[in-house]
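J.: Quick heads-up: structures coming right below.
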Structure 1
Amino acid sequence: MLLRELYNVVSGKSKYIDDIELNDMLYLGVVRSSYARAKIQSITEPSNVILTLSWDKVKTYMPVRPDPRVQNLVKMPVLANGSVNFVGQPILAFIVKDRYEIEDKIDEVGIDYEPLKPITTIDEAIKSEEKIHEKGNIAVDLNLEGGKLEQKYNADIVVERELEQDRIVANPMEPKGIIAYYDGDILNIIGSFQSSFRIKSDLQEALGIPADKIIVKSAPNVGGGFGNKVPAHPEYVLASLASMILKKPIKWIETRKEHLTNPTQGRGVKSKVKLYAKNDGTILGVEGEVYNDLGAYAYTINTNTPAFIASSINGPYKMSFMKIRAIGVYTNKPPTGPYRGAGRPEATLIIETLVEDLAEKLGMDPVNLRRKNIIENGFTTPLGTKIDNAGYLELLNRGEKVYRELKEKYKGKGVSLIAFTEIVSAAPGEGAKIRIGKGKIQLFVGSGPHGQTHHSTFSLLASEVLGYPADKIEVITNDTENLKEGIGSFGSRTAAAAGSAVILACQGILNELEKRRISLLDAINSDEIIEYETFSKTENIFTPGVYVAVVDIDELYVPKVIECYSIDDVGRALIPDEVEAQITGGVLQGISQVYLEGALYDENGSPIYGSISDAGVPTAIDASYKLNVEYIETPSNLPSKARGIGEAGTTGALSATFIALEKRINKKLNKTPISPSILAKIIENA
């Protein structure tokens, strides 16, 4: 069955933001820094443009959703205010009539810089006397501890692992884009968004205009996001300001070159963590440090990431204590932000490599070690995170069967089994509204698709509640005009949070019709419009999984995944084909982080990748492994019964591939990505 949203994609009829043209459209160009750190001495503006915007005309900063415990919050100016702090930082903006003028006008701009010494690594940020910002290079430094800390002294054995996970560029197939049109006193925004409601909130804060004067809608199709399209970005503010000044629609479409050095890049994490255990394999707890390269500024949610990773290091295991120092530092690189998994894959790699090391040191079977410590009926971690009940043991039992078979089948290759649990960001919930009358049913949902099957999923759930054909229910997503409150699509939350909101909205309107003593069909055919709107308040839940990978290396030291098995607890598989699709894409991104993807910089803070291929984006050739997608269904406690699986593949495949590669070469690794040249040195030195 071809799902409704897939037809336009496969037939080439999809309409994206750059396919939308409005009368009298003008175009935004942005001049960006070529230095990682410098003072701006002077700027020569381009000639014959309709409007130029500089800091003096803008004077606003990008909104931040910070960790409330952050000690040194430095927001990013929409346009550079006298200095620049990363290659690609916006300095000047201008408006032209013809988009093909943009590159020529950028070339006209002259900027006189006074270069300064950049801070390019986490170690430099901590140790260097150079300060990027007035209060120093440390944004947030937290000591997170809980549980029975004295158990540390009862340990018979301690293993320690240092890891570095380099940055990754989000690289959706469609870069970002926006059209801003100030009409009367209303700012209309349409773009390639994951969360129209987040965009609205960010623009309201940055522009200082009332919420009821902003309408944000997503384009009919969004070509991927991976977290990059959740928040507003400087160009959105600039396009909006230009439209408010000129009273004409302004379009900005990000080039691939711009995307490569724009916020929000993912990962950028160093860790040094110890695992404490007894001789019988009982895990007691973890202790260590997690360092996060936040880039040049606090941006969207990046100051939350260090603590989020630290509090997730327990994985799917029972333990008595946790003591993790979580540090976020400023460097002269683009600000980091949410990227598929957003802390979950990083934390999983930390704990799974430690568990594997523990099994090795104890001489214990790695599956049996995991079984001894795995969560069974829910668990509250030493740091207070409540993990709900799910099918942990069933997943491990299924995974063990596969693991034993593949170990026998692929002697001499690297075979791994890993376990994880990842938080589904269902909180605080999602908004939904159902409208019935004048011959149709319309369903409005706050969540926005960016490659997923939201429309098919929501119409299916509505159909089940209403007893009305799914293909006759119109679904409108990511639209702030028709819904009072919404959140968006990220953190694997849509099926869990938005699906639950749809169910509650449909139940609510049936109750309303019952009060009015009107049948559903009569209400549909009536000239009267009946609506019911709700915001479904939901708490975070967890999705566990067990993954098995088989890895080899070729004669050029290039790692090759031969087989990968994903076994996830999806809660309820609303659309099985979509479950498989989400896992398939996620697995590829997890694998590619191990030996392919990396946003690497030189000592001057300049990117040493100049194209999408240099950044290591995987191709179909890289996906030539055999992938087996399995799942179990342990219903969550939410109305939809679903759990999130949008990021599970990335979280599971990263650790499974990394550990399988270690087993193949019989050496420990300490970073991602692992290039063939690095691998060759490790093997040859051994």
Structure 2
Amino acid sequence: MAEKEITIVWGSQHGSTTSQVVDLLLTRDNTLPSTTLPIPDENTIWFLDAHNTGPKPVNQDAFGSQEAMQFFLSCLEATEPSKERIVRLVIPLQRGSIIRSDIIPLRLKGAFGVGEVVSFSKPLQFFSGAALQLDDASLPDIIRASAGGSLLQQSSFVDQVSPSKPTVPLDFEVDYEKKLSMPWVVPNPGTRKRIVLVGCSYRDPESGAWTTFACDAARVMGIDLVVIEKPGNWIERAEYSDWYEAFLPAGTWWSNPPGDDMGDQLVSMIRSYGKKIDGVVTFRESYLAMVSRVAQQLGLPSQPAESYELAIDKYRLGLFEGHKPFQGSTAEEALRFISQENLTYPLILKPRLGFNSEGVVRVDDAEGVQSAVELIQKTFFKTFTMEKYCDGPEVDVDVVLLDGEVLFYEISDDFPKSGDRRDTGDSSPQGNFLETYLVHPSALPADELEMLESSISTTVRKLGFSSGIMHVEARVDRSSVAYGSIDGIQDLQPSEKATRSDPPATWIIEINPRPPGLTASRIVASVYGIDYFGVALALVLDDKERARALSRPFLNGAQHTGVMVLIGAEFPETCEGIFDSDDICEELLARRPDLAQHINLHGCLAKRGQKIAHPSSGENTFLAYFNVFSESRKKALEIATEVRKQVRYSIR
């Protein structure tokens, strides 16, 4: 950093009982430094306290952490002549342990006017809860006592009464109160826990692995992970070795779906590890019931294995919901059932046990049934279920349960897919149900949102779940709204089919007793300030206090409209299927900076030279995602539509 002389004054904002807020005003003098000082060592600055007679060097020890020191240096770097900067520091006034060390950036990222936000805290750090006496405190004292800090984007906010007093914009103050309106310090002193994670995501971190989010949450919550996977998994690589305490390679008994003895093998391996285990978890659907039984054998918190088995089996769930589904393995069986039951098209065929919407097909005639069964036979599971096709708007519903109580629920709009569009002129021979846009929060009418929350929560409890995160895909049958297009922008519009005599009803498609997959959980963190994987780990430990705190959304709900734009692979069957582009997200952001300012997260999930399966194989592949945000839903959808149009990639 170039030589600068910067004056810093501070003041405390009053009114909160949970934290002491200290705002700093940084002003750079236009003149040359008033004192000639020797060049300090790296990561050292000269500091002149108003109470001291002369300057003294200050290093990272005085600030309490490297993160605090680096943040302070970046704030100094950002302070230019005649452009004051405001920094807000937060000191907890509650005695106890921080619920996760990154809670300040998790909640304040995206707040009005915030440019940079950093945590200074360690996992499980204990705070005394005492207010700092600012009259007697030095600047390093204040920073060392703080849990984190934020640098505001705008340069100057002048208090007309006291020009030297730091004054933040009212919009930021309001936003700040909304976002930190939760108990982020809990009374009990935190102790490190140990969880066994059974199975990792197939994708590596560069391709959108959910394991990344689980490991990140464990790290900031003071949880040591013991990972059990088959040898050769990406997580064994040296660059990921600090993500976990130990990697235990599974034997030849490891399989998916699990074999009869896999649970016993896991119990034996965990018992022989030699250290206290506080919880066992998996986020792979096919392992959920087995891991539940493992936890029961080890005397650890768990939900009923039978509940998992019922929830993830799409045929049994359809029976449970009264959908009158059919299950079989041949087209002849399906056609015979259609004839016997006098079923009318369209119908939905899908694997009984599956994921990523692979093998899900809408059929409109007998010929379609034959081709759908052939497609399903190419997927992981060979048996299928068939039921009525509900043409109502689709939603994703996330429910967080603790002892039967709904701590949080969120409903997003899952926009139509190519498989839905047979009646809208789509000429593709066979569409799929790969997601296109997920929009948070939903724009369904209030009564339909209430119906969804009530009916889905009831269903989850009836399945036998009392605690956990449920990611539910559903539709609203006979909804009062349907998708339409205005000026090329698709969104929900009043439906011409709606009738008062036939009220809307919930049509559950599937229940996934886990956080949403891929990177879908990230947009929930952006819109509501909730990290599902952190909540999930707290529930695994039966840490009810942290689970409740981490499930608290921003005070007034969604902070903006968030649209997850998902780019699926589309290319002619004649192509070899080799991805022939670099990072398609970075290319778009560089070419269209006007769009980039509305994208807070993105990821290219394919690498140059990677083999991409054609959708006709039954396998669905996402190439990239973009999380678009705006205060206006209309604006967010306009930007999201333009993002999709502007994505460029090549598959040869």
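Derivation of every value follows stated rules applied to the coordinates shown; laboratory data play no part. The shown structure was predicted, so the numbers you read here are calculated from the model rather than taken from an experiment. Cβ atoms are built from the backbone, for glycine too; each structure is taken alone.
J.: Of the structures labelled 1, 2, one was used to calculate relative contact order in percent (Cα under 8 Å, 6 or more apart), giving 15. Name it.
T.: 1
J.: Still on this structure, please answer the following. Looking at structures 1, 2, which one was Rg and Dmax of the Cα atoms in Å, for residues 338-521 alone calculated from, given that it came out as 16.8, 49?
T.: Value 16.8, 49 for Rg and Dmax of the Cα atoms in Å, for residues 338-521 alone corresponds to 2 out of 1, 2.
J.: Further question: Out of 1, 2, choose the structure whose coordinates give mean count of other Cβ atoms within 10 Å over residues 66-73 equal to 16.0 when calculated.
T.: 1
J.: Rg/Rh (Cα atoms, Kirkwood Rh) was computed and gave 1.00; which structure, 1, 2, did it come from?
T.: Only structure 2 yields this read-out.
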